[in-house]
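Following are the structures in question.
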Structure I
Amino acid sequence: MFTKQQQTKSTKVKKKSKNPRKTLENKLDTLSAKLCRTQGYCTICGKKDGVLNAHHFKSRVYKGVRWYQPNLICLCVHHHTFDFKFSAHKTPEAFKARMIKLKGQEWFDDIEKKAVEHTSWKSGQLEEMLQDIKLKLKELE
């Protein structure tokens with residue numbers, strides 16, 4: 001028979017130690033999205049009030065452009081996900097065509113190239129990117 005203290009001790013779940021690289025990537029995600037939203041308006045409709053989202057034009061799985069500011073598009077929630085007639089997630093092909101029209105073919109080609117040419121980052125490079133984003137945000141204050 002176990003005492004109450006022994007039962008409690010044996011069932012405690014050990015906390016996982018945080019992965020420093022994952023922590024760094026999460027900080028980069030948060031701050032790069034914040035930097036994107038400093039644009040202050042929806043790229044599609046120009047709406048300034050309400051919630052703005054940072055949309056990854058090329059998916060976040062492509063590490064080469066995950067934190068690349070030209071890949072992040074500032075959108076109102078309507079044009080990010082809510083509108084079934086036209087939004088980044090509901091009508092991706094129409095959204096892609098509109099963005100190419102707005103930003104140009106060179107912008108699109110640049111993102112496509114960067115997405116495939118760079119597949120991983122060293123921790124030092126991630127730290128450097130984080131410091132650059134922090135500096136840009138501080139300059140905008």
Structure II
Amino acid sequence: MLSDQKKNDLSCQAIDSTGITHFQQTLDRHGITLLRDKTTTLQINIGLRCNQTCRHCHLDASPGRGEMMTRETMNQVIELARYGHFETVDITGGAPELHADLGDLIKSVSPCASKTILRSNLTALSRELNHLMDILKE
């Protein structure tokens with residue numbers, strides 16, 4: 001198994017062979033220093049299934065995509081939200097409202113942050129999903 005340093009060295013060699021300027025060199029040239037600060041937002045992508053197929057979608061989500069967050073992973077994300085001290089929880093996906101466990105996720109993570117965002121194209125909401133509107137009102 002390669003050490004992290006060896007992996008980094010190999011990565012740098014691969015970049016060098018392309019003639020592309022290293023990111024750090026570009027930052028240095030512009031006098032920019034990146035410093036890690038506190039993570040304030042937990043963005044949760046719960047799946048790639050969507051009721052639409054949009055050419056501009058950076059996730060390539062569509063009705064044909066079946067990748068959805070498992071309940072096991074969702075429980076781990078909920079634990080992270082509980083102990084992460086995030087200001088914002090941002091739930092997204094293809095169309096997150098198509099995930100069967102979305103209501104439970106919202107109920108579990110909303111108390112963990114002062115702000116909860118649900119990114120939706122709104123067209124997947126229907127009378128069958130009215131319970132989500134009630135949950136979001138809370």
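Every read-out reported here was derived from the displayed coordinates using simple, explicitly stated rules and does not represent laboratory data. This one's a predicted model, so the numbers in the text were calculated from it and none came from an experiment.
Overview of results
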| item | result |
| --- | --- |
| Read-out Cα extents along the principal axes in Å, computed value 56, 36, 35, structure in I, II | II |
| Structure responsible for -11000, with helix-only ellipticity at 222 nm (-39500 (n - 2.57) for each DSSP H run of 4 or more, over all residues; to 500) calculated and labels I, II on offer | II |
